[in-house]
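Alright, structures below, take your time with them.
Derivation of every value follows stated rules applied to the coordinates shown; laboratory data play no part. All figures in this text were calculated on a predicted structure; none of them were measured in a lab. Cβ atoms are built from the backbone, for glycine too; each structure is taken alone.
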Structure I
Amino acid sequence: MLAQYYVPLATMYLVKAIGGEGWRPRVFAWLSSFSVLWAMIAVDVWVTHYKPNCDYCCIPANECLLMESVGAVALTVLAGVSDVLALHWTGKTACPFARLRFFRRAIRVAGTVLLTWLLFMLTGWALHAIACVVRAALGGF
């Protein structure tokens, strides 16, 4: 399951390593990262839903795929934003180890993963808070 979150990130970095750090390679990197994540999610959903005698998921496959696709868009957008922030942060670091290419890349990847996780959790919290306010405004359906 962890590969589902790290393979798209590796795809994004591979595209950026080949294309550079301009805005076009960033957009293509995001599209390729989303495509890889969506393909992995689609395979997971279709295998889970069409496996004989499996009660793993109780909602229809198309609804499950739609919900996870929305999550994939959010996750890949947040990963792209986190990568730009981590790249900016590693450029501003005055640490002598950060000047070495390997350590700079490691700091960038770790920063991207941590910022993505943090932004994803904050987004989920904000959406939950909005849903609670809407539910209270509508009378607690």
Structure II
Amino acid sequence: MANQKLEDIISYAETKLNTLTDLDIVRYTDSDSQPIPVKTYGAHIYIGDETPWEDERRHIGPLLTQTYTVNIDIIINKRFKDRLSVSDAKGISYWKNTVTELLLNGTNGGLFKDSFWKPIELDDSEDGYIIKGILTVEVLNRY
């Protein structure tokens, strides 16, 4: 059992999202940065304003359950196909379902206890749609 850090969670998210060939770009930036520019679809990973992890003792001994949260936004550039960009086969519902299923119950080869991504908000800007979501990962670390 290895100690998992926030960097490991971000690396895991980048690796999993890069398996989706439809995403033009998957990038980690600071929370203050503007959403990344994408040609058609992209993923923006960042640490939100809230505390990115919390600790909880559930076990006797040197084991500590830690829950990490990382923001992952899916960006849809709605200008690439005009109005069809959200009503085609790869619209908002497609991305919500695809990313939810991709990151659901992920264990990263047994290093995590559990993970899930939950969409929380849809931001409709003039350039595109941003599906804002939070990836929650639970790990059991030995100290």
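Computing relative contact order in percent (Cα under 8 Å, 6 or more apart) across structures I, II gives 18 for structure I.
Work out which structure the value -0.38, -1.00 belongs to, where log10 I(q)/I(0) by the Debye sum over Cα atoms at q = 0.09, 0.17 Å⁻¹ was derived from one of I, II.
Clearly, the read-out refers to I.
Work out which structure the value 2.6 belongs to, where distance in nm of label points 7 Å out along Cα→Cβ at positions 32 and 72 was derived from one of I, II. It was calculated from structure II.
Thinking of I, II, which structure, once helix-only ellipticity at 222 nm (-39500 (n - 2.57) for each DSSP H run of 4 or more, over all residues; to 500) is computed, gives back -29000? Comparing all candidates, it corresponds to I.
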